[in-house]
Structure I
Amino acid sequence: MMKFLLTLIASCLVAGANLAASDPKPAASAAVFKAGFAERDITPDIGMEAPGGYGKSYHRTFHDPCKVRAVVFDDGRKRVALVGLDLLFVTRHLVQEARAEIQKRCGIPADAVLIGASHSHSSGPIGMGEPGDFDRASPLVQELVQDKSIVSNPGYTQLLKKQIIEAVVQADAARADAKLAVGFGHEDKVAFNRRLRMKSGLSFSHPGAGNPDILGYAGPIDPQVGTVGVWDLKNNLLGVIVNFSCHATTSPGGISANWIWSMEKTLRGATGNAALPVVFMQGACGDVTQVDNLTKFQNPGAEEWCERVGGRVGAEAFKTLLLIRQGAGRDIPVDSRQKVWKIKRRVPTPEKVKRSLELVQQGPAKAGATEWTFAKEILVLDAILQVRPEVEVEVQAVQVGPAVFVSNPAEYFVQYGLDIKQGSKFPFTFPVELANGIVGYVPTEEAMGPNGGGYETRLSSYSNLEVSAGRQFANAGIELANELTPGPIPLPPPAPPFRSPWAYGNLPPELK
């Protein structure tokens with residue numbers, strides 16, 4: 001049996017499905033690698049705005065709490081922090097303020113802190129605008145922003161900042177000697193590309209199941225369930241990090257972390273640890289959701305859908321934990337790299353702005369709800385362009401041993417995430433979208449071409465970067481990752497030298 005298990009593990013390593021760790025008996029003095037986890041509550045209040053749409057919506061019920069989940073890694077020379085938020089996105093201003101205070105409170109460098117949002121559509125109120133964006137805008141635009149769009153709640157924003165800081169400080173204080181294991185699971189039954197190629201030659205977002213004009217999916221998915229397990233030196237599981245690419249839009253009803261709640265619940269149940277920290281880092285999923293537009297069956301209800309996605313992702317992460325082996329608390333380097341620059345926005349023509357003003361003044365009943373909404377978006381974008389014609393963006397690479405987390409500040413199309421994985425020299429590369437800022441949708445160049453399309457490509461205050469932005473993010477992420485040196489991937493101990501076949505098994509058949 002033991003030989004069989006070793007063979008099974010070795011075959012998985014060769015196939016690249018799971019890689020693991022290590023020398024089984026490290027010297028105690030070599031265990032310099034440390035890790036600490038913490039979580040804090042960021043549940044919004046009933047009555048606060050519910051994010052995720054282009055208009056106003058308000059929370060009326062509660063389903064499950066929203067959280068900040070943080071982990072700090074320390075290799076004895078450097079420290080890095082990964083922060084996952086149950087939030088639609090996180091603004092650049094909020095990230096910079098939180099990072100500065102984290103550095104002041106516990107000394108972790110600001111550029112070594114990665115803060116990423118899960119994109120939960122059932123979380124707290126946060127808007128795209130940064131301070132000063134609309135101070136000089138017309139009264140009409142200010143009304144459109146404040147009364148017709150999702151905006152950040154100032155009190156909630158302060159709560160977010162406080163809890164992000166406290167989570168990282170608490171995780172840093174909780175650091176203990178630790179062991180690490182990293183692996184990939186595989187889940188391809190709950191996430192689907194929502195853009196489909198049509199007979200017209202264009203690609204549509206959510207054209208609808210049963211639509212006879214659908215030719216097929218316009219893009220891929222990423223089925224890998226990136227899994228990092230962290231144990232103390234007594235083999236107690238300290239926490240788990242999960243990376244997976246799927247919109248958090250199952251929305252089970254009311255305030256919720258969305259399917260991430262179900263994933264956490266599944267891992268906690270499977271491990272028997274009701275307080276297990278589970279840090280979720282959202283993968284590149286700008287065009288990937290739980291909705292299958294080629295399904296032949298009715299979609300499940302929201303609660304079931306939430307349980308289905310989170311349950312399967314959580315179960316796959318747990319299966320991965322069972323097979324990967326824990327690395328010794330040594331030879332697990334942590335490091336980070338960062339690139340910050342500015343990218344231009346696409347600019348609507350004067351004619352488009354003029355026509356949008358006319359449509360907005362007509363009202364949604366006369367102009368049509370969809371056309372009115374996107375006309376409103378053009379006016380809001382036009383106002384932002386007067387203040388910020390370029391947007392500051394950051395790409396970051398955070399290394400933990402043989403794994404690297406590569407960030408971008410976008411709802412990032414999945415193909416770019418796959419490209420980053422392909423271009424990185426790390427055996428485990430985890431793209432993290434909606435991190436360290438927010439620039440909205442960043443489609444592929446193909447999606448912006450003559451056979452592209454879908455609402456993600458429509459010019460708006462949420463989708464407006466120059467067409468090359470996604471490729472810039474990918475190239476920067478690959479470059480930063482490849483500046484780092486992956487930690488070793490310790491393998492299971494080798495099989496003992498062959499001596500003789502198993503005596504019970506080395507027998508001919510007997511007929512009588």
Structure II
Amino acid sequence: MKILFAVLAALIPAAAQAAMVDDVRAYRTAHEAEIVGRLSELTRMRSVPADPEGLTNTAARLQALLQERGFAAQLLTAAGAPPVVFAELKSAGAKRTVVFYAHYDGQPVTPAEWHSEPFTPIMRAGKVDAREVDMKNAKPPYDPEWRLYGRAVSDDKSSIVAFLAAFDALKAAGRAPSVNIKVVWEGEEERGSAHLEATLRANHDLLASDLWLIGDGPMHQSRTPTIYFGARGTMGLESVIYGPLNALHDGHYGNWVPNPAAMAAEFISSLRDAEGGIAIPGFASDVRPLTPAETRAIAALPPVEEQLKREFGIGRSEGSAGLTASTMRPSINVRGFRAGQVGSSAANAVPTEAAVSMDFRLVPDQTPAAVRKKVEDYLKAKGWTIITADPDLAMRTAHGRLIKLTWSGGYAALRSDMDSPAAKAVIASAGRAANAQIAILPMMGGSVPINMFADVFKVPIIGLPIANHDNNQHAADENLRLDNLWAGIETYAGLMADLNW
């Protein structure tokens with residue numbers, strides 16, 4: 001009899017959640033045009049670093065959208081930073097408070113690289129080479145494989161719209177949230193959230209909660225609903241390697257005057273090997289090992305490597321550990337390399353300098369300061385003279401291997417406890433909303449400064465990504481697949497209405 005009661009007790013939440021998801025899906029089906037229209041409206045708003053007014057206008061619009069839904073909403077301001085949108089809605093009888101986080105700013109754009117204007121969202125019947133959809137005459141239900149294109153449409157305005165639509169759907173069905181809800185939507189994430197920690201600390205009591213849910217990042221490449229428990233840290237490095245004062249004829253001076261392009265190639269290859277391994281001694285000595293639960297979660301993920309090789313047009317991967325396991329370790333990525341000219345612009349000359357742009361991805365328990373010291377100590381041991389400003393003639397002639405290093409940004413990684421009561425509740429609720437086993441990532445490969453949330457508030461931090469993995473995040477032709485938005489609405493609704501621990 002006890003076993004029977006236990007089985008029935010387990011089935012009741014699942015049945016209630018299934019009914020809730022049916023209600024949310026019915027609402028979404030009836031309001032697809034309105035939901036897509038809201039996402040299009042927000043995508044038109046130029047919330048990028050180059051347009052401070054656009055960021056401010058976007059924050060004000062988001063505040064209004066929350067106020068229309070009964071939230072007590074305000075803008076938290078700091079000098080030199082876009083506003084942080086904060087809102088709160090209490091639910092009768094709720095014992096827990098959950099913060100839903102996302103960012104409304106997008107990456108900078110280079111319009112010439114796009115197939116359409118970045119802030120004029122358009123719908124296509126698939127990837128960028130698919131036909132454009134005439135949305136004025138398109139009738140819902142929309143094809144779930146359609147994609148909306150525009151800057152920040154997936155990173156993170158899709159999460160913001162999913163949250164709003166989920167709340168609307170629950171309200172229409174007469175379902176109250178099971179938790180008190182707080183919202184934090186910031187406008188500086190793509191620039192490293194430089195002012196966010198000060199804002200969090202200044203408003204510590206206002207933002208107090210039991211859990212943060214982070215609406216940022218893509219779902220697993222298998223298209224499985226996904227939860228992640230952390231993100232890698234990051235820091236950037238711009239390097240300049242110096243050659244002669246003027247470009248020199250490589251017939252007369254090659255093999256005698258050091259070539260900065262060749263030195264840059266040597267510099268890169270001294271830091272990482274062909275399989276992506278980092279060659280700096282002791283670089284990974286601070287790395288926290290994966291727990292057994294984290295290792296099991298990775299092993300349980302659907303395999304996607306062969307599919308992605310075909311999708312990306314690559315003949316091999318770096319290393320043999322698999323995609324997710326590879327993103328659990330630190331990395332050095334070469335973002336760009338510039339020296340001299342190529343093709344029809346190439347000249348038979350030794351160039352004057354070479355520039356290398358890199359980013360470092362950090363994992364627990366590495367710190368930006370420790371990583372910087374290890375890199376610089378290693379380069380000095382290799383014979384490089386490190387400088388922080390362009391050298392004068394005396395500096396050039398006194399040192400044979402000059403490199404200017406300019407570090408930027410920098411924050412640590414985070415991996416939250418996957419076995420905490422809050423974590424188990426989120427996994428269970430998300431699984432019930434999806435009616436399937438979800439993908440659980442110990443840590444997202446990308447970087448979000450969520451470590452500061454853990455540092456300031458000492459509560460669990462869990463990621464709730466909804467964007468498609470091939471959304472061209474941070475690149476031209478950023479897009480959102482509609483089925484990801486639909487699934488995201490159901491996940492958000494499930495966590496609002498069902499979450500409890």
Source structure (of I, II) for P(r) over Cα pairs in 10 Å bins from 0, in percent, for residues 199-302 alone, computed value 9, 21, 24, 21, 13, 10, 2: II
Which entry (I, II) yields the derived value 90, 63, 43 for Cα extents along the principal axes in Å: I
When distance in nm of label points 7 Å out along Cα→Cβ at positions 223 and 311 is computed for each of I, II, the largest belongs to: I
Computed 19 for relative contact order in percent (Cα under 8 Å, 6 or more apart) - originating structure among I, II: I
Structure from which 14.8 was derived, mean count of other Cβ atoms within 10 Å over residues 295-302, options I, II: II
For Cα extents along the principal axes in Å, for residues 135-438 alone computed as 68, 47, 39, the structure of I, II it came from: I
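Quick note: the coordinates plus some simple rules give every number you see, no bench work behind them. Just so it is clear, the model here is predicted, and its values are computed rather than measured. Cβ atoms are built from the backbone, for glycine too; each structure is taken alone.
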